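Structures follow.
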Structure P
């Protein structure tokens with residue numbers, strides 16, 4: 001778990017007026033913060049309290065979580081009643097961009113009591129956590145959140161979130177008569193953790209942006225979470241029939257049904273074992289788990305939801321069994337200092353340029369954001385970035401309105417996509433046309449939520 005004070009110099013506690021005080025959490029606040037969010041952070045069709053949220057937050061605030069700390073939360077207290085009336089968290093993690101480490105902050109768990117909304121309480125907390133994040137050296141912030149809302153704090157949709165495929169029970173292939181399944185599942189055990197770490201690293205290699213996870217995280221995920229947490233999962237090793245000590249893969253399924261579906265959070269098969277040979281047995285084994293998960297909550301099970309991103313080897317191996325695509329949502333991303341971010345990921349950009357037909361190009365690329373901009377300087381294969389200010393509306397090799405450049409930077413959309421969607425997104429020079437698709441190609445991303 002990261003050590004030290006996550007917010008040295010933090011200006012809390014701080015009076016916000018009307019008897020409201022902004023405070024920072026401690027272990028003593030664990031129960032009341034978890035209870036507040038479990039009764040407040042609700043979808044329109046949900047009835048409080050939400051056990052899945054309450055027990056997840058108890059885990060996050062308990063002091064043993066590998067990425068969460070008891071002092072990661074802000075909350076607003078009404079001093080007249082002693083009630084928590086609003087709260088926001090900020091967790092810290094190391095993400096990667098094409099293998100380059102990126103210090104990142106993740107605001108999360110944002111809610112306000114209904115009678116205290118529209119009073120600027122979330123805005124005050126976001127200003128504070130952005131300061132926290134800066135002091136920790138984060139070069140970006142990410143959040144999975146409700147539509148539109150976080151745009152007002154400088155965020156833009158710029159990475160795929162979730163997505164996948166669904167196999168209905170009728171789509172699960174039958175075992176041919178007289179045959180036995182060549183692969184089965186067994187529960188993951190402590191000695192399997194290094195194997196899981198290796199498979200997760202393999203999965204991350206397919207993703208432009210990823211979150212590395214070590215053995216401590218997977219040990220907590222498999223054995224440390226509360227069984228009533230919404231992130232509680234069952235971890236299984238895929239093995240050849242009759243060979244329990246010869247693992248070929250790992251699959252992680254949610255302990256609770258997602259509505260009427262068994263949710264699969266992670267699936268990876270080791271090199272040398274074709275996914276196409278494993279997939280039929282895997283689907284049959286997961287289908288047998290569905291009724292067990294349904295029995296825990298008296299629900300009906302009717303499908304397997306593979307929430308593995310928009311691309312996965314399973315989807316290519318057995319497409320006929322996975323007829324329904326799940327459209328991904330998106331992560332909001334905030335990058336407050338683009339030159340700084342680009343200088344961090346410069347090694348990845350330099351590799352792309354060196355491997356391209358434009359290797360050896362030297363010069364400057366000016367990217368305009370209309371009111372601001374940046375200059376990419378390329379010399380002898382090295383790339384550096386610095387701030388630049390356009391002196392007129394059409395200055396620059398490429399022009400990106402608002403925060404649209406983030407979509408291209410993070411591979412979420414191609415340069416052609418954004419120039420088609422936004423008339424004021426313009427590539428104005430031959431150098432821009434040749435180099436920008438090389439430096440910033442559209443790439444698949446699937447991020448395992450680091451909490």
Structure Q
């Protein structure tokens with residue numbers, strides 16, 4: 001049975017069902033019936049109803065309540081409200097409440113048939129539009145990246161052009177903008193695609209272990225070194241290594257890293273000879289490395305070696321046209337993960353997504369939609385399904401960072417906003433942010449993960 005031809009009549013007068021069934025227009029529809037006290041939302045959902053006629057009887061206000069319930073449950077259902085003829089202003093109010101139109105009695109007249117045919121044409125146009133949108137979406141998908149933003153499309157082209165030839169690439173951008181996804185795209189398009197891509201999370205390595213993690217060590221190199229250990233560069237031999245958050249590498253280790261980039265060789269701790277490797281190097285950071293050089297936290301010669309090719313990813317707030325594409329993508333992914341069939345997000349949620357600043361960028365949007373789909377019990381994610389900090393979000397006024405919200409914030413709201421503010425002020429400097437907050441870097445990492453603000 002085609003869901004596009006199913007019509008539900010909601011009325012306490014069963015004779016209306018017989019009247020409509022006998023009408024000429026009914027020959028093109030499978031007509032269902034429900035009383036106002038029935039579980040009409042379940043009937044709509046279980047039978048794929050896409051058009052509903054709500055008979056107001058003597059209670060137009062009650063019909064409008066039913067209309068709003070249906071539209072809240074599924075915004076794509078076309079709802080006609082019918083009843084005794086009303087004035088132009090009253091009919092306009094009904095349409096503003098969400099109705100496709102008002103249908104005056106008697107229902108066997110041509111007006112009902114005209115409206116239903118108009119709904120059918122609109123649905124056909126909607127199907128064609130959806131088909132075109134899906135074709136366009138494929139155009140805007142590139143190696144796991146999704147965008148139609150002009151700056152991002154240029155990045156797609158750059159990635160494709162350099163992948164065959166690069167020796168080192170620096171990828172910059174705020175937390176959550178997709179730096180690792182870009183790195184994986186470069187590797188996937190490179191001649192080394194069948195070899196390993198080794199990811200080094202520099203932010204999670206204790207300062208005294210950097211050298212052994214990157215370059216390995218020989219048995220007996222230090223107390224407790226009871227066997228040889230291969231470093232990450234050795235593991236990446238013949239492939240690619242991603243140094244994520246490279247700004248966190250200590251200055252002392254940066255000199256040895258520079259040697260690897262220049263000569264493609266390194267000496268493990270305790271070794272007498274150097275090891276030669278064939279490794280392409282990708283580096284990522286959310287920090288301003290030029291400023292880090294000025295402050296003495298990053299070697300200038302290492303920066304010059306890395307920035308032969310720089311890919312700077314724009315934040316999500318600068319590519320708002322991508323939010324609908326990303327929302328659809330993450331909804332589909334969440335549906336597959338949780339075996340659900342959420343069809344989209346409500347208009348109110350869409351408006352909120354476009355107003356919000358997304359300090360956690362694409363990763364934050366993905367986390368928000370994943371949690372929303374998990375708890376959503378309807379066909380569309382609504383604002384009520386979103387995290388509390390989003391539900392309570394009020395666009396900032398003027399230069400006030402945390403005031404003027406119009407409501408009493410929770411401690412978590414304030415903490416999250418303040419961390420985002422500090423990351424912006426310090427240009428992503430995690431050490432400096434942790435120092436200002438008077439917490440350890442490990443605690444800061446945990447908070448970033450908690451609020452969906454990490455890559």
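Read-outs throughout are calculated quantities, based only on the coordinates presented, and are distinct from any laboratory measurement. Bear in mind that the values here come from a model prediction, so they are computed numbers and not experimental data. Cβ atoms are built from the backbone, for glycine too; each structure is taken alone.
Given that percent of Cα pairs over 28 Å apart, for residues 72-303 alone, derived from a single structure, equals 46, which label among P, Q identifies that structure? Working shown, then result.
Working: P: 46; Q: 53.
It must be structure P, since only it matches.
Have a look at P, Q and say which one yields 0.60 for FRET efficiency 1/(1 + (r/R0)^6) of positions 272 and 360 (r between Cβ atoms, R0 = 41 Å, to 0.05), as calculated.
Answer by label: P.
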Worksheet entry | For -13500 (helix-only ellipticity at 222 nm (-39500 (n - 2.57) for each DSSP H run of 4 or more, over all residues; to 500), calculated) the corresponding structure among P, Q | Q
Item to complete: Taking Cα Rg over 2.2 N^0.38 Å as the quantity of interest, name the structure among P, Q where it is greatest.
Response: Q
Response to the item:
The value 11.1 for mean projected area of the Cα convex hull in nm², for residues 216-343 alone, derived from one of P, Q, belongs to structure P
Response to the item:
Computing FRET efficiency 1/(1 + (r/R0)^6) of positions 120 and 160 (r between Cβ atoms, R0 = 35 Å, to 0.05) for each of P, Q, the value 0.65 comes from structure P
Response to the item:
Taking relative contact order in percent (Cα under 8 Å, 6 or more apart) for each of P, Q, the highest value is that of structure P
